[in-house]
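Each in structure tokens, the structures are laid out below.
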Structure P
Amino acid sequence: MIRGLDRLVGAVQRNCDIADARHAGDLTLCTYLLEMRELYRWERGMGFAFEPPRAELGEWLARREALWESLEGQAFAALSIGETRFEPFAVDEINAALASEGLLYSAGFGRLGRAQFHLGELVREERRGELRVLVGGREHARDLGSAPAALRGSTAYVRQESFRRWLWERFETWAARKPEGAMRATLAAYGFDRDAPAAIERMVEGETETLILHELGELGAGRELGTEWEALYTTHDAPRVELVLRALRDNLADCLVTLPALIERGAAPSIHFWFASFDGLRSELFPRLGSAYRAWCDGDSRPLRDAVAVGGEHWRRVCRQVLAIARARADFDQALARLVASPAIRF
């Protein structure tokens, strides 16, 4: 293992803490408390089902918030590997230096411009056409709300430990009321009723492929929409605007790659899983897809195939319309809101 690993882990974790100090206040109270509980479990190596004592968790939370307060205004620090120092966002160079050590590093900007950092074990690397896929396992450093997968340039970072914890959170949320629908079907397909921890492991392995397919779709959508679309995230930084932009691009990406691949493979558990996460604005804008899924559950796959095929053209057209609005209108935020409110955009 790399000499000075503890020092590297500490430096990456410090950048994670600085990022949390900047952005934790952006979360809703409910999301904040759930993510803090999960960070506490991860930091102490606790199992998913372990419920931290309330007093102990409260004391830890107060200490963490005090740490964040002390880090306010600090810049992200460079990382040292051997005798070489790297800027914290020099991801390719850092991973090249770590490759022989079986480690994986990621850094970038996620939703609402939030900086994100991570250091963990590298499970495998593979190629999917233009896409380089790096799959990570046990994590040594992480921040709040760690995304299970992210696309940086033409590289997809899939974080299986974060994915595992995200799946357990979804399971806990569902188990509170146990509603019918896609999540119940997903859990049944993976045998949660027999052994929930073992089912989580099967889901991590099985649905890592679904994450990769989505990132392939993101890459394809990015190629079609170009850098002009990416620039919209920073030039129009209102949270609602970014939420809309990401929902539109996600719908395009999944119609281009994810859903066609899952349907073609007949991957029933993964189709249930995908629809278990199909919610919020993505679902609101694409009601036909929800109806098609219900028909698919009843044994008729044709509406789902048709919705995906025609949906790809629809979302491509809508995204191009958004780009045209951005070029022509000074009041982009308001024009986008009117477009989203229009029945014509829904499909």
Structure Q
Amino acid sequence: MSSDHEKASGRTVVVALLANLAVTLAKGAAALLTGSAAMFAETAHSVADSLNELLLYVGLRSAKRPPDTRHPEAYGSDQYFWSLLSAVGIFVAGGVVAVAEGVHAMLHPRSLESVRIGIAVLVLCAIFEGCSWVVARRQLAAEARERSVALPKLIRRTSDPAPVTVYFEDSAALIGIFLALAGLGLHAWTGAAIYDALASVAVGLLLIVVALRLVMLNRRLIIGASAAPETVQRAIGVARRQSWVEEVTASRVLVVGPRRVSVSLDVRADDASSVSDLVRQVTELRRELLEQDGVVLVDITLVPEALELPEDSPEQVIQLTNHPVARLSSDPRG
């Protein structure tokens, strides 16, 4: 399932990149022909989007690298770094440049030329952007159906920023095209250059808002977000189904990459299990959890009541990690 999702994210990014390259060339030519500030803003927008798709693709490739000695939890979180750079790129190369171009057009108004060509190009660009938007939305809608959640809720808590970034970028692009069309149309109708300049500023502000939204999404993932509630309950449910488990006293299920989580559970076992039985049973529980879709790391801690330990060492617990050998550690919760 995770592999299929990764392939879908890759297709979404590639489609968006190809669409943005075509749109960038068309908008750039129209901007030179018309001299429109809004068209220049849209060109800067599309250049930023194209560069950002490249960053997203790099992130997708980097996240697939297997774990090694320096990164035992693999490289899944690396995608969040590249996605964050992509969001910053939207802010700087798209939003700030578009606002600056609009302000410049207000201070130095100029008459536009070949307005009809500019309008025709924008309509064509809307078709390309619309195709990319449909691909991104379909992927998000499919994931929302799979998780039985509404699309807005999925966007708020997804662990894969790639399709969300493409979806937001394309949504902003379609709105930006509408604003540019309005600016060109009002300029052609009234002859006033202010409308074209205002459209450029509006496009820039729109991109800044989108960029900030994406920055906050990636910030949440980079600093270590908790997995979705259903993922947490699924992990707890696997533990509770074990005949020897009396109680799951604590759980920590964290996102470590797109559709990848680490599971840490504190478990109280029944009194009938010996230490050797517990080693075997916890090993089996770890194996079963690792078979769950997206689970890449498992840490099971047995609370002291489950062990027949000496009375003078009440804080000891046996902790079974990803290593096959149990180790003794101190736990103040004992």
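Values in this text are rule-based calculations from the coordinates and carry no lab data. What you see is a predicted model; the values in this text were computed from it and never measured. Cβ atoms are built from the backbone, for glycine too; each structure is taken alone.
Side notes on the structure shown:
- Read-out helix-only ellipticity at 222 nm (-39500 (n - 2.57) for each DSSP H run of 4 or more, over all residues; to 500), computed value -22000, structure in P, Q: Q
- Relative contact order in percent (Cα under 8 Å, 6 or more apart) - highest-scoring structure of P, Q: Q
- Test item: Cα extents along the principal axes in Å calculated as 56, 55, 41, pick one of P, Q: P
- Here the criterion is distance in nm of label points 7 Å out along Cα→Cβ at positions 37 and 125, and among P, Q the highest value is seen for P.
- Which of P, Q yields 3.6 [distance in nm of label points 7 Å out along Cα→Cβ at positions 69 and 293, calculated]: Q
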